[in-house]
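Once you scroll down, you'll see the structures, which are given as structure tokens.
FYI, it's all coordinate maths here, none of it is from the lab. Only a predicted model underlies this, so the values are computations on that prediction, with no experimental measurement involved. Cβ atoms are built from the backbone, for glycine too; each structure is taken alone.
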Structure P
Amino acid sequence: MKNLYLRTSVALACAFGLVACGGGDDNLVLSVAVSGVNKEGLTIRNNGGAALAVPANVGGINFPDLIASDGNYNVEVVTSPSNATCSVVNGKGKTGAYSPNNIKVVCLVNPYNVTGTVTGLKTSGLIVINGADRTEIPANATTFTMTKYGTDGKPTSGQVGDGYAYGLVIFQQPAAGSGVCTLANGTGIMGAGDVKNVAITCI
């Protein structure tokens, strides 16, 4: 009689969710942090399931279906945006009692140069900037390419990622002898190729 009463009590407790009685119910959210996505086209999936589209410019996304505790997950990139290459970090593992919180999709956007022509520059000292990137254009130059300076002070590529904005301005005029320099076509959104139409004219 006592055993029957005990079995009945446990069954009722399980039915009303008062104790953990197993069963593998899906109760965990599978979240993925996202970086570097500025265009549509990224899709991901878990355990070979249906592809989930990730909108542009989001910091993260949840899979619509919950997953079971003590279950396996395997997040993969199905397609990358046309302007980037994406990969998954910490995408494979096994859940515990809590939802995993270290899955990331990192996208590296294709970068391109910002270049242009220079007319009438006879002296040194002309400096053009694009945000934190800086280029000093030498005397008698007829073309230029934007650069940036690393922590060691050395110039490196000042490329801009596909889909990101650029905005060139003249930061410093050249030394006397070149007149005043103006800049045209210095702003825009980087496409899938080098910008070549920036024009600097010194009169």
Structure Q
Amino acid sequence: MFKNTKKLGKAAKESRAIQENSALTEQIRMIHFNLQHTLLEDGGCLMVTSTEREKHLSVISSQLAEAFAEEGFKVLLADVNVSHPTLHTYYNIECNSGLVNALLYGDCVLQHITETEIMNLSILPAGWISNKPAGLWKASHVKRVVESCKEEFDIVIYNAPPLLNTADSQILLKYCDGVIAVAAANATKKDHLIQLKEVVFRADNRLNGVILKTR
């Protein structure tokens, strides 16, 4: 059903080496521990996002996904950042097709998913199109893709662009079961985090935690 397993990319190996035994990794472990039961009970669909573009957001999403996969959960890590996709580079997979193709053309999303060399972890790359049409994130299309992924996987983690200024993330938010926000120490503004929390609550969703990046 899925594409062949790919080896991890160099960027992924370097990122994990940098973060090993760090305070950031400990926060991810705590979030993972706290979510193990509640996320599965709520539906298993999690968005990882921020108030503004964060350099290491994809690394954090990857580490969280890998933590769940190591526990034996069948995990899908999806790249929602179609304007600036990065996950495919971490796992050394192609990005010629992916999420955007399933949204735009009605493709079965499962055919765009690639297994990784990490047991239980699969990747849905963002995919590629020359320009992003206005109807790409139509609610009915998003719902179809989300439901297909939830049927196939125990946990789906969406690596999403900034929630406050990206309509893509706000549309997807309605179909997720929880949100993790990534903030940068001495950079992310407190009022922006408050705004993010309000956006999450208005969507009748929950903010499951905040990961503070110190550098």
Fill in: mean count of other Cβ atoms within 10 Å over residues 104-111 from the coordinates reads 15.1; which among P, Q
Q
Fill in: Parent structure of the calculated result 0.45, given that FRET efficiency 1/(1 + (r/R0)^6) of positions 32 and 168 (r between Cβ atoms, R0 = 35 Å, to 0.05) is the read-out and P, Q the choices
P
Practice prompt. Identify the structure, out of P, Q, from whose coordinates helix-only ellipticity at 222 nm (-39500 (n - 2.57) for each DSSP H run of 4 or more, over all residues; to 500) was calculated to give -2000.
Written response: P
Item to complete: Taking 34, 26, 17 as the value of Cα extents along the principal axes in Å, for residues 120-175 alone derived from one of the structures shown (P, Q), identify that structure.
Response: P
Practice prompt. Have a look at P, Q and say which one yields 17 for relative contact order in percent (Cα under 8 Å, 6 or more apart), as calculated.
Written response: P
Fill in: Answer label among P, Q for the case where log10 I(q)/I(0) by the Debye sum over Cα atoms at q = 0.11, 0.15 Å⁻¹, calculated from the coordinates, equals -0.46, -0.92
Q
